[in-house]
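Before anything else, here is the set of structures, which you'll find just below.
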Structure I
Amino acid sequence: MEGVAGVCAWQQVDARNAHPEYEIYRRYYTQEVKAAVAGARAGGATDLVVNDSHGPMRNLELEEFDAGVRVIFGNRKPFSMVQGADAGFGGAFFVGYHGGAGDADAVLCHTYTPSVIYEARLNGTPCSEATLNAALLGYYGVPLLLVTGDRTTVDGVRRQMPWVHGAIVKESIGNSAADTMLPNAACRLIREVATEAVLDVSRARLFRMEPPVTLDVDFVTAAQAHLVGSVPGFSRTGPRSVRFVHDDFAVVFKSFVATWRLGGQA
């Protein structure tokens, strides 16, 4: 949701504290997802599933969608933002995405939980949420086709996955301001690029991590690393860091989900 046009402050995307702006940007988020759905259909997609993936993961205004769309709603999903990756889809869209923790000039950049994750790496490669999530999709044979958000986010994904189509809806000015398209214009762009992405599916490739996969996580605090490092399978690699290694990427991904859920309790 942080990558939606106009978003530049946490209050706009804070479902838990019921800030007045959240209801406005929840609507904009819903409209951008609807635009991506419409574009996918225009490109020939027929079986569409939307996974609400922000915060408590209960943000979309469901009445805005027609009966031909299914929605994965709610939190504590084993595969989190990419629940359903193993369902045999022909491609995936990342709508409203943001940069990873530490990215310069990416609005509200973070990786999953900003109070817990300082940096995550797969086989030595620093990861944004898009990197982690695309790798799970690739493990299940699903290519990423589209990403929408600010320029830093879109360009970062396309450097790793050049086949991915990008809809840049805003230019970040640091981490808490943006030069942004208006919502209607952003939706038109997203619909157009989504159609192109589906029509271009034959050029798409799978983004995969070769086994054995090494997950390194640097936490914000040493207490978080201490708690996660006590879990069998994790090893402590520094005062604020842990490592997990496995051949099965689905296991690695679930282990990463465990790091930020457990770390949030430290």
Structure II
Amino acid sequence: MKPKVAFFDFASCEGCQLAVLNCEDAFLDILNLVDIVEFREAMSETAPRFDVAFIEGSIHREIDVQRLQGIRARSSVLVAMGACACIGNVQARSNFIAPAENFKRVYGEADRNLVQSDPEFWPLWAHTRVRAVKEIVSVDYELRGCPIVPEEFVHLVKALVVGSIPSFPANAVCVECKMAENECVFDQGETCMGQVTYGGCKAICVTHGYRCDGCRGFLPQANRVAHQAVLREKGLSDAQIEHRYRLFCSAQFVGRENRR
């Protein structure tokens, strides 16, 4: 029997699932290798258990925690898919604001009073703090990026189908910039997060005339102290550096508990 694969979304734009669908011919090949039993972007079937579960989105509410734990219990392999699931993404910036104040800024005082007046409905809205999937349950593999790189998704699925271990080298974006023969943005008077950020994206942002903002998360071996010193030399204040670091990686600034 073909492995049963399911996709689940939490707080996200669902762009990573769309990136999967945009794999085009490769996605059709994958359909010959696996049995997709749940995928909200393409179908509505459900199954009691999965060989591989892909999770897109960050975790905001306690009801999401319970749902995620249920998926983990029903899955042999769990993959965090995209920046929201892997590192909390931009929405984790709300972790530095009190939940009540954050709710008020988003929904306004009138909506807040209305929702809180219904004790049964309030838990559906109650926001605690934004967490990556691995802060709630154990994660077997991560597909990084905002959105994911389709080639990495295809590589992961094919490796799991044949029983091998997928390999994602822990190189910085700078490595891929050099391979693409890009001129360093620092030499252009700009600043960049590429030195401390996971590669695998083929330095797509720099290649197309922008900079790296760090959507794939911090490399564990990166020397962030040295990187921040370079940013200061280029004229960034500590507040500006903190803003750049928190843009995608705010959840990595908060104490982390890993539990299954």
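A value of 21.8 for mean count of other Cβ atoms within 10 Å over residues 151-158, calculated from one of I, II, originates in structure I. Consider the structures I, II: one of them gives 19.6, 59 for Rg and Dmax of the Cα atoms in Å as calculated from the coordinates. Say which. Working through the options, I get structure II. Each of I, II could give mean count of other Cβ atoms within 10 Å over residues 167-174, but the derived value 20.9 comes from I. Computed over structures I, II, distance in nm of label points 7 Å out along Cα→Cβ at positions 7 and 191 reaches its largest value in II.
Computing mean projected area of the Cα convex hull in nm², for residues 15-94 alone gives 5.5 for which of I, II? The correct label is I.
We did not get these values from a lab; they are worked out from the coordinates using the rules stated. A quick note: this is a predicted structure, and the numbers were derived from the prediction, not measured. Cβ atoms are built from the backbone, for glycine too; each structure is taken alone.
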